[in-house]
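There are structures below to look over.
Just so it is clear, none of the values below were taken in a lab; they were calculated from the coordinates. Predicted, not measured: the structure shown is a model, and the values here were computed from it. Cβ atoms are built from the backbone, for glycine too; each structure is taken alone.
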Structure P
Amino acid sequence: MTKTNDISTAAAQRILVLDGAMGTMIQQQKPDEATYRGERFAQHPSDVAGNNELLSLTQPDMIRRIHEEFLAAGADILCTNTFGANAISQADYGMTDLVVEMNRESIRLAREAADAVATPDRPRWVAGGIGPTNQTASISPDVNDPGFRAVSFDELAQAYGEAARALIEAGADLLLIETIFDTLNAKAALFAIDSLADEGVRIPPLMISGTITDRSGRTLTGQTPEAFWVSMSHARPFSIGLNCALGAGEMRAHVRTLSQVADTRVSAYPNAGLPNEMGGYDETPAETAAHLGEWADSGLVNIVGGCCGTTPEHIQAIAKAVEGKAPREVPEKVRHMRLSGLEVFEMQGADSREGAA
């Protein structure tokens, strides 16, 4: 049962809570090669450890239990275990033929968990997660050949389209295009989704989330948050936001920027601080929640959650920190022409240009 109309109403009434880090929760289980393989893939010719999306097929109880823990912590929206469930990412494991099944089964697991606790007064939603793939359309992986690309726009669009179709057909309430480090990759995803719409596929609301990779305040391919929004705004997404790479303390300025320019809902799900020397995350649930609670007080956000390092304890603290606080008011659509490269160019009309009569 889809609840897309209800989520728009709910988002106007309160700040919605997204779940936390699937990868972190999986790694807490310390799965080994045999765990990933299960019985079905015991004879697979290449190593599969680290292929988290495979666990939806081989260890469904583990994935369902993680969803249940985030729901119990207060999550309104579950993101499926499908970050790398696309042909480009799965090629590393020799499992491209499993992409559709991975996406469908991941939706099923999240849906079972969500529907088990949903009530008319407190519905829960499932967002089909679509990660950025492990390739970039804008940057050459060969320093000696700047014009070389390891993947084409069409290849990306085909991979995104296959994943999106499977997620939609399996019953996703939303699509979450997340952790975008290359806007051209995201453009390929949006093109693929538009192509599905042209075929008559009913597209659920889109959540789009980019990532600012360091304190420069830009994506990996150089865009400012304002330019990223302008690049995505034609899709009229349900929400635009940021996740990953930074902790909440470092992310706040960029979330504020998005909140000032975006005429849709703003989402934010930061890491639990910056990674330590061992690649772990040390920020406590109380520390993360204090940041996001202040963002809510400042009117910056509509949807909050957690990325790398965040656990059900983080989500529980975040949910309490934003409970009862008003969501950011979505401004009216800007009627100026805006163009985006690495930064924004805005034309407001002849009467606003310097020297106009």
Structure Q
Amino acid sequence: MPDNMFATIEIASRETAGVTDALLVEGGEHADLASTVAFSLAKQRKQAPVKIAQDLVLDLKKRPELAGITIEAKGPYINFIFGNAYVSNVIRAAVKPGYGNLEKKTERVVLEHTSANPNGPLHVGHIRNSIIGDTLARAFRKAGYPLEVEYYVNDMGRQIAIVVWGFNNLDNTQLPGEKEDAHIARIYIAANREIEKDEGITQQVNVLMQLVESGDPATVEKFKKEVSRCLDGFRVTMKDLNVAHDKFVWESDFIRNGSTEEIIGRLKEKPQAKQDETLYLDLSEFGFENKYVIRRSDGTSVYAARDLAFHAWKGKNFDRVIDVLGADHKLIGAQLQCTMRCLERRFPRSSSSSLSRSRRVR
């Protein structure tokens, strides 16, 4: 039985009907495949489509390459029903090692997905993108692409600073049986409640953000400790889903290696760069009305600046970059692409369907 049954049926149907297109469609509930070619032949043969379908079925049943396939006329439609032997052969082939693998490619691909903020457990929105991302990863590997799957770890944003403040100032005893990411979420929620009561805590959080960006060793270690704790919880969830990442890339790396400052320096030279209390880009000429802030008034970089550095790194080291983004990141994803083009960096092919990153709920 031929492996490519669709092609076999298509060729046999074209030759039998004397047409260039067999007009094959999915058979729905009644068949595996169906053909509507009898309709297109009605005028030429001056016969009813029902009669044409019946005649074609008689001829198709005589073709040896279609042995084992049930062929029947249902009104003007020609239905093809695959037999048990075909299904059995397909299943046997599918369980063999290497089934579906294509030839090896040279185009290097990096795929980022999930990348949720490490301040609480993964929820269904994150998991949606985990499944989409992991499915894409499996497909690209089957297609022969050298692929690296990455999780981008936000280890220095405001939310993480709030977590660190909470662990420094509140009772942070882990409850019996409490998963690490659930523990982080509980402290994060408690810290936010304290901030609502006392606005002065916001300044303490700001100081933590300044210290971590300046590389203060003790503060960096505190941030890393709590983020790592949450990631341990994420890994358990990912393992249960059979979703895997090749590399966890830490946001702070792009501060430490100077690439964020290099990106900011280049952006300051662009005509879109504006300075008031903050450094931001005016992207109104590209259809964006809001400010694209790059650096805060206190001199610390924002997430967008570090994300630009991360994507510059990906564009340099890979031929194709795919982000799995959530719907809430449609705007910032488009702004990032626009800014990368302003920087004249090579930026990857992308589309609205493949641009969705589930991280950064602000």
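For the structures shown (P, Q), Cα Rg over 2.2 N^0.38 Å, for residues 99-146 alone is largest in P. Computing mean count of other Cβ atoms within 10 Å over residues 219-226 across structures P, Q gives 18.4 for structure Q. When Rg and Dmax of the Cα atoms in Å is computed across structures P, Q, the figure 28.7, 88 traces back to Q.
If Cα Rg over 2.2 N^0.38 Å, for residues 243-330 alone comes out at 1.19 when worked out from the coordinates, which of P, Q was used? The read-out comes from structure Q. A value of 1.00 was derived for FRET efficiency 1/(1 + (r/R0)^6) of positions 163 and 227 (r between Cβ atoms, R0 = 30 Å, to 0.05); which structure in P, Q was it taken from? Label of the originating structure: Q. Among candidates P, Q, the computation of semi-axes √(5λ) of the Cα gyration tensor in Å, for residues 11-186 alone that gave 28, 21, 14 used structure P. Among candidates P, Q, the computation of FRET efficiency 1/(1 + (r/R0)^6) of positions 27 and 203 (r between Cβ atoms, R0 = 30 Å, to 0.05) that gave 0.00 used structure Q.
Which structure, out of P, Q, was helix-only ellipticity at 222 nm (-39500 (n - 2.57) for each DSSP H run of 4 or more, over all residues; to 500) calculated from, if the result is -15500? The value was obtained from structure Q. Identify the structure, out of P, Q, from whose coordinates distance in nm of label points 7 Å out along Cα→Cβ at positions 211 and 267 was calculated to give 2.6. Source structure: Q.
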